[in-house]
Structure 1
């Protein structure tokens with residue numbers, strides 16, 4: 001008789017679940033929404049970190065490009081090229097008498 005007076009645990013749980021179905025669904029939706037917020041926030045943080053790293057890399061490349069431009073301008077200055085030609089290659093500027101004009105046909 002005792003078994004007939006006390007219902008089985010599974011049947012009690014199933015009856016409670018059926019009676020409070022709306023509450024259970026709302027709870028599951030709240031948990032799902034919270035997990036979705038966590039997932040999206042984490043993805044946003046990762047993208048923000050990647051963007052910041054790319055901006056830093058862009059700035060570093062921009063600075064390097066500017067330095068290379070300055071170096072190129074320095075290396076191609078006329079005075080420097082002329083000085084190197086005179087010192088290393090023993091070149092001198094041609095006099096007017098030494099110049100030869102080639103006719104264009």
Structure 2
């Protein structure tokens with residue numbers, strides 16, 4: 001199945017404690033069906049001190065299920081993603097506006 005959401009996409013969170021907040025996808029795991037959004041779904045992780053790094057409580061962005069994310073269109077609203085052929089190239093487009101996402 002083709003990837004509807006990709007690294008670098010601007011997304012909005014649909015459910016959970018960060019509902020309605022927007023961010024950029026920094027890492028995606030298609031096998032697990034999860035993505036990490038920069039600065040959202042933060043959790044505190046306790047790390048042990050080493051010779052190279054200071055220990056303590058470190059905030060870390062945790063993965064979010066892809067089903068809880070939606071792409072943001074040019075109007076700033078959540079949109080679903082579709083695929084269509086333009087010439088001989090398959091492109092993603094926003095279902096609300098019909099604009100092509102990929103250049």
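The numbers here are math on the coordinates, done by the rules we state, and not lab data. Quantities reported herein were computed from a predicted structural model and do not represent experimental measurements. Cβ atoms are built from the backbone, for glycine too; each structure is taken alone.
Okay, here's what the table says:
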{"read-out": "Ranking 1, 2 by FRET efficiency 1/(1 + (r/R0)^6) of positions 10 and 34 (r between Cβ atoms, R0 = 25 Å, to 0.05), the structure that comes out highest", "value": "2"}
{"read-out": "Structure responsible for 83, 8, 7, with Cα extents along the principal axes in Å, for residues 18-73 alone calculated and labels 1, 2 on offer", "value": "1"}
{"read-out": "Answer label among 1, 2 for the case where helix-only ellipticity at 222 nm (-39500 (n - 2.57) for each DSSP H run of 4 or more, over all residues; to 500), calculated from the coordinates, equals 0", "value": "2"}
{"read-out": "Answer label among 1, 2 for the case where volume of the Cα convex hull per residue in Å³, calculated from the coordinates, equals 287", "value": "1"}
